[in-house]
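The structures considered in this document are given below.
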Structure 1
Amino acid sequence: MGQTKKSRIHTGRYILIVLAAVLVFLAVAFFSYINDYRHADETARSLLQNNSSIRQEGDLTILTPDAENETGRGLIFYPGGKVEDIAYLPLLEQLREHGITVALVKMPFRLAVFDSNAADKVYNAVPGVSRWYIGGHSLGGAMASSYVAGKEDRLSGLILLGAYPVNDSTIPTLCIYGSEDLMLDKTKLAGVTNVLELTGGNHAQFGNYGTQQGDGVATISREEQQTKAAAAMLAFLTVAD
C-alpha cells in the first residue's frame with residue numbers, strides 16, 4: 001500500500017513537471033514569435049521625430065492636418081501583422097497633408113486579431129472629425145473589415161491595402177493591391193466593385209519596413225507605390241456626400 005501511494009505521488013510530480021515544462025516552452029515560443037517583427041525604417045522614424053503634426057497618445061499615433069486644410073474627415077488605420085505601426089507613417093502623412101486626420105493604432109503584440117475593436121477608443125480620443133473611415137494593411141485590413149459589420153452608421157467607408165473584405169457589409173469599400181503581390185488571394189476581390197491594381201507594386205511596399213518573405217518583387221519604387229495608393233485613398237476619402 002505504501003509503495004503504491006509513493007508511486008502515485010511520484011507520478012503526480014512527474015506530470016506537474018512535464019506540464020510546467022510545456023507551459024514554459026509555449027511561453028518562450030510565443031514571446032519569440034511576437035518579438036520577431038518587421039521594424040519601421042529610418043524614413044518612418046524621422047517623420048515621427050521631426051513632424052510636429054504627428055503625436056503619440058498611448059496606443060495611438062495621431063496625424064493632425066493643418067487648420068487651413070482640415071476636411072473634417074478621419075481615417076482609423078490598422079497595421080499589418082507583426083509590423084511596427086509607425087512603418088505606415090510615410091503613406092499616411094500624404095493623407096494628412098491633404099486635410100485627413102489619421103489615427104494609426106498600435107496593436108497588442110503587433111497583431112490586430114488581439115484587438116479588432118481598437119477603433120472604439122479613437123472616436124473620443126480624436127475630436128473634430130465629422131466623418132470617420134477605417135482601413136488597414138494585410139491582416140490589419142482583414143480586422144478592419146471585420147470591425148465594420150454593424151457599425152455602418154458610424155463609419156463612411158473601408159479601405160483595404162493588400163487585403164480583402166471578410167464579411168458581407170454594404171459599407172463603401174476600396175481595395176488597393178500591387179500586381180506583384182504574391183501574398184494576397186486576389187480571387188477574394190471578385191465581389192468588390194472598387195478595386196485598384198497598382199502595376200508593379202507588391203505587398204510590403206505600402207509600409208516602410210523592408211521586404212517580406214513570400215512577397216513578389218516590385219518593379220516600382222516604394223515611394224511611387226505609396227504615392228499612387230495615397231492618391232486613390234484621398235479620392236475615396238473626399239468623395240462628395
Structure 2
Amino acid sequence: MDSLVTYKLDDSIATMTMDDGKVNVLSPQMLSELNEALDRAEQDRAVVVWTGRPGLFSAGFDLRVLTAGGHDAKNMVRAGFELATRILSFPFPVVISCSGHALAMASFLLLAGDHRVGANGDFKVQANEVAIGMTMPYFAIEICRQRLTPAAFNRAVINAEPFTPAQATAAGFLDRVVDPANLDDAAHATAAALSKLDLEAHAATKRRLRKQTLETLRAAIETDDAAFPV
C-alpha cells in the first residue's frame with residue numbers, strides 16, 4: 001500500500017505532507033499515517049509544518065467509508081476527532097500550511113493548529129455538513145466555537161457558508177494568507193520562529209490555555225461516538 005503522508009525532518013522542523021493523488025481524503029489509512037508522522041515529530045522534538053497537495057489541503061473524511069456506515073465509519077470519524085484534539089494539545093508548535101481547499105473535517109483540523117497560513121486564490125474553506133444533509137456533530141460545533149468569531153461561527157456551522165481564504169482569515173479558520181508561490185517559505189519561516197520559543201513553556205501554556213476546551217471536546221467525542229449509528 002502506497003504511503004499517503006511523507007515526513008521530512010530539517011533541523012528542528014518536521015514537514016508532513018498529505019498526498020493521495022486525488023483530494024486527500026481523511027481515510028483510515030491517512031489518519032493512521034498522520035498519527036505516525038506526529039509520533040516521529042514528537043520523538044524528534046520538532047516544530048511541525050503540516051500541508052497538502054498544491055491547491056488542496058483536504059476534502060475531509062472518506063465519503064466511501066462514511067456512507068458505507070458501520071464500525072469502520074464510526075472508527076474513522078472518532079479517529080479524525082481525536083487527531084484534532086491531539087493537534088490542539090501537541091507539545092510542540094504546529095503550523096498548518098493550508099495549500100488550497102479545506103472542507104468538512106479538514107476545516108476543523110485548521111482550527112486545531114497553533115498558526116495557520118493559507119494559500120490565496122480561488123479556494124474555499126467550508127464546514128459543509130448541513131449543506132449535504134448532516135447534523136453537525138457536537139465535536140464539530142465545539143471546535144468551531146473555540147476559534148471562530150461569533151458571527152462566523154453561526155454562519156459556518158448553521159448555514160454551511162463557504163469562505164474564501166481572505167474571509168476564512170477574518171472568520172478565524174486561518175491566521176493569514178499569502179501567495180501560493182510563497183506558502184511553503186511562509187510556513188517554514190513561521191515554524192523557524194516558533195522553534196526559538198522555550199518549548200517547555202510553550203507546551204505548559206498550551207495545556208493551561210486549552211484545558212477547558214480539550215475537556216469539552218473529549219466529552220463531545222464520547223457523546224458523538226455513543227450516538228453514531230452502526
Structure 3
Amino acid sequence: MDKTAIRDAATIIVLRDTQTAPAVLMGQRGATAAFMPGKFVFPGGAVDPNDAQVPTTPVTDLDGERLTQESRLPPAALAAAAIRELWEETGQILGQTQAWDNPPQGWRGFAHAGFVPHAAALRFFFRAVTPAGNPRRFDARFFLADAGDLQTDLDDFSNAEDELSYLQWVPLADARRFDLPFITQVVLAELGSHIKRNGPPASVPFFRNDDEAHLVSRLDGRPLL
C-alpha cells in the first residue's frame with residue numbers, strides 16, 4: 001500500500017450539552033503514532049471496504065447530495081466509517097436497535113451489542129485533505145452528531161480500543177488549551193459559529209490542500225468568505 005496516497009477517511013464530532021455547556025468528545029493520539037502524534041483529535045480514521053456492506057439508516061438527502069460531490073464512495077460508506085471509528089476508539093455506539101446477522105470484520109462487536117449504525121443522526125459538517133509532506137494523507141469528511149443520540153453511557157469508555165488515550169468531553173471554551181492539529185482548530189471555530197445557528201450548515205467548507213495557496217472552498221463551488 002502506498003502510504004503517501006490520499007485515503008478516504010471519516011471523522012466524527014460528538015457534541016454534548018449544546019445549549020448549556022457545549023463539549024466535544026476527544027482523545028490523544030500516541031506519542032509514537034505515524035500520523036499526528038501526541039495531538040488531541042476527534043475519533044476518526046480511514047474508510048474500510050467493509051463499511052460499504054453494512055446496513056445503516058440513510059443520511060439526509062442534503063448530506064447525500066453533498067457527500068457525492070467529488071467523491072468515489074457512497075455516502076452510506078463514509079457515514080458508516082465515522083460511526084465505526086467512534087465505536088472502536090471510544091466504545092460509544094451511534095446506532096438503532098436491530099438484529100444483524102453475519103456482520104463483516106470490524107463491525108462484529110457493534111452488531112453483537114444489538115445495533116446497526118444510525119447514519120441519519122449525522123450531519124456532514126466539514127471536509128479537509130491532509131497537506132502534502134505528511135507521512136499519511138487523508139481526504140477526511142467530518143460528521144457532527146449529538147450525544148443525545150448515543151446508545152451508551154456518555155462517560156463509559158471501557159469498550160474503547162487503545163488508539164486514543166485520555167478520552168474525555170472537552171468543553172469548547174477550553175479546547176484551545178489542548179495540543180490540537182491546525183485543522184481541528186479550524187473545525188472547532190466553525191463549530192462555535194454553527195451552534196449559534198439553527199438547522200444544517202448552509203454549506204460545507206472544503207480544505208483541498210491541492211495547490212500552493214491551500215485552496216479553501218465550499219462544496220457548492222463558492223469561495224470561503
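Quick one: helix-only ellipticity at 222 nm (-39500 (n - 2.57) for each DSSP H run of 4 or more, over all residues; to 500) came out at -15500 when computed from one of 1, 2, 3, so which one is it?
2
Structures 1, 2, 3 were shown, and distance in nm of label points 7 Å out along Cα→Cβ at positions 111 and 175 at 3.4 was computed from 3. Looking at structures 1, 2, 3, which one was relative contact order in percent (Cα under 8 Å, 6 or more apart) calculated from, given that it came out as 27? Only one of 1, 2, 3 returns 27 for relative contact order in percent (Cα under 8 Å, 6 or more apart), namely 3.
A short reminder: the numbers here are calculations on the coordinates, not readings from a lab. Treat the numbers as computed from the prediction; the structure is a model and nothing was measured. Cβ atoms are built from the backbone, for glycine too; each structure is taken alone.
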